[in-house]
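Undergrad: What follows is a group of structures, each given as structure tokens.
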Structure I
Amino acid sequence: MATGFAPGAPCWFDMAAIDIPAAAEFYRGVFGWTAQDTGPQTGHYTVLSQDDALVAAIGSATPDDSATPDGEPLPSRWLPYFAVDDVRRTVTAASADGGAARCAYAEIPGQLEFAILTDPDGADYGLAHLTGHPGTQRWGWPNNPCWVQYTATRTPAEAMAHYAKALGWDYRNAGWETSTENPYQALAVGEREFGGAAAARPGEPAPFWALTVHVPDCDTAATRAAELGGTITQEPHDNPGPSRLAVIADPAGATLALMAFGG
């Protein structure tokens, strides 16, 4: 089935939450997404949509899944899935380059085949071969995903070498980058940029992938997120592009960025 997602491009997002309805309500309040619980047979996997177009989903996390061995709570995190033609072959390639499979292969008949991997530095990511599932249908639209961001514990280019081998990505210094120390990497499949990789700031948890959502007004969306129990972890600020960016965490701790363009 042709999906419109080039191999290696982000095609779906989900996260795990102990309180799925509360998480869904937060995102409804910030982005206007609607939520559909697919039932107990799926662990109440809840699909988030804009109008009738799929955006992302929230799955179930148990307290044990969300804690360290010492019992400390772990924040929820958004997991990106990258489109592949052959899940098993990509898992083999990723494993040969130091990755590890948390879920080596699973299938939802008529929907998708998928795997969940950990890269050599410890960041989780997903693979998906969409066989009927449409994926994220409005990439780049207002109040929809528009970018993925990797926070690296080492030189971003070194971290991205794994994904080049496993998923065929191109990575290069971003066009606006002037630093020669741990320069920001722009990620692309072919000529299409879809994400970036940055070095972690001191004290910042890493490595991990984060979701960026295109919003009409960055400041308004960040304020709304805080009013609904989220946290602004990086205040709205102007970026090259031009764009305006803020980083928030939802009430369960899942980090995502808000980006408005123009201005």
Structure II
Amino acid sequence: MKKVTFKVFLVLFIFLSASSAICSELTLYTEESAKSHFTDKDGKLTGYVYEFVLAMQKKMGDTTPIEMVPWARGYHFATTQPNVAIFSTTFTEERRNLFKWVGPVSESIWVLYAKAGSGIKIKTLEDAKKFKSIGTYKDDVREQFLKEKGFTNLDSARDDKLNLKKLIANRIDLWASSLDRTPFIAQELGVPMNSIEPVLTMLEKGLFIAFSKDTPDKIVNKWAKAYDDLRSDGTMEAIYKKWDIPVPKYQIPNIDQVND
């Protein structure tokens, strides 16, 4: 009887260890970004997307730590290494096959900012090519978007806060950012929002949790199910309402939420 009990215990131990390993195999990255995920004055991670990701992890019984890294570093790992997830990642057609997607967790409106009083007027994106320099965030989707549109006047920075500083100091003509993240950056730097003004809306996009292509479907599907469950039962809406953020409506065109 004792031998049987021991064997049962051993099988259960191996099964639970394997299940735990599936969760712990994942590396989870994020970055400083507006209200969605950022470090507060006490040095703690917070934000509406961050809270929702924690709720998803709790739903799954997952304890993967969330690491705050510069975007370029996290994006590099997510595109070159297996079992890596990064949020919040903007979906584009060019990125469609680079990742496995779960979400959306947020939405973003991309704009070009100019310094207030500059007199800059832009009617089309093509008009922005005539300016000497546009500040961009290295490897950020807005930078990639402008490169794909043939822009050669980009001034890339590893820290997006540098772009606002350069814009105010007249070192760049325009800054490629988004309506949701810009107030957060301005607040961090103590720059009044009326010091800059949006002069062109470039695009509206959804943001997701992006898993590297070599991440097993078993892991991605588990996250996708947690997402669907928490969106359906009102948990997502409750978290976002607390932060005064609407639940995102954007969906990836022609792709299932769960990866088969």
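Every read-out reported here was derived from the displayed coordinates using simple, explicitly stated rules and does not represent laboratory data. If you're wondering where the values come from, they're calculated on a predicted model, not measured in any experiment. Cβ atoms are built from the backbone, for glycine too; each structure is taken alone.
Undergrad: Using percent of Cα pairs over 24 Å apart, for residues 105-208 alone for the comparison, can you identify which of I, II gives the largest number? It would help to have the intermediate numbers written out before the result.
TA: On the way: I: 31; II: 13.
Once percent of Cα pairs over 24 Å apart, for residues 105-208 alone is worked out for each structure, I has the highest.
Undergrad: If volume of the Cα convex hull per residue in Å³ is computed to be 130, which of I, II is the source?
TA: Details: I: 130; II: 146.
Comparing all candidates, it corresponds to I.
Undergrad: Between structures I, II, where is FRET efficiency 1/(1 + (r/R0)^6) of positions 81 and 193 (r between Cβ atoms, R0 = 25 Å, to 0.05) highest? Provide the component values of the computation, followed by the final result.
TA: Details: I: 0.85; II: 0.10.
Sorting by FRET efficiency 1/(1 + (r/R0)^6) of positions 81 and 193 (r between Cβ atoms, R0 = 25 Å, to 0.05) in descending order puts I first.
Undergrad: Compute relative contact order in percent (Cα under 8 Å, 6 or more apart) for each of I, II and report the one that scores greatest. Write down the numbers at each step before the final one.
TA: Working: I: 18; II: 28.
Sorting by relative contact order in percent (Cα under 8 Å, 6 or more apart) in descending order puts II first.
Undergrad: Thinking only about FRET efficiency 1/(1 + (r/R0)^6) of positions 121 and 217 (r between Cβ atoms, R0 = 41 Å, to 0.05), which of I, II has the largest value? It would help to have the intermediate numbers written out before the result.
TA: Numbers: I: 0.75; II: 0.25.
Largest value of FRET efficiency 1/(1 + (r/R0)^6) of positions 121 and 217 (r between Cβ atoms, R0 = 41 Å, to 0.05): I.
Undergrad: In terms of FRET efficiency 1/(1 + (r/R0)^6) of positions 97 and 153 (r between Cβ atoms, R0 = 35 Å, to 0.05), which of structures I, II is highest?
TA: When FRET efficiency 1/(1 + (r/R0)^6) of positions 97 and 153 (r between Cβ atoms, R0 = 35 Å, to 0.05) is computed for each of I, II, structure I gives the biggest number.
Undergrad: Of structures I, II, which gives -5000 when helix-only ellipticity at 222 nm (-39500 (n - 2.57) for each DSSP H run of 4 or more, over all residues; to 500) is computed from the coordinates? Walk me through the numbers before you get to the answer.
TA: On the way: I: -5000; II: -11500.
Source structure for this number: I.
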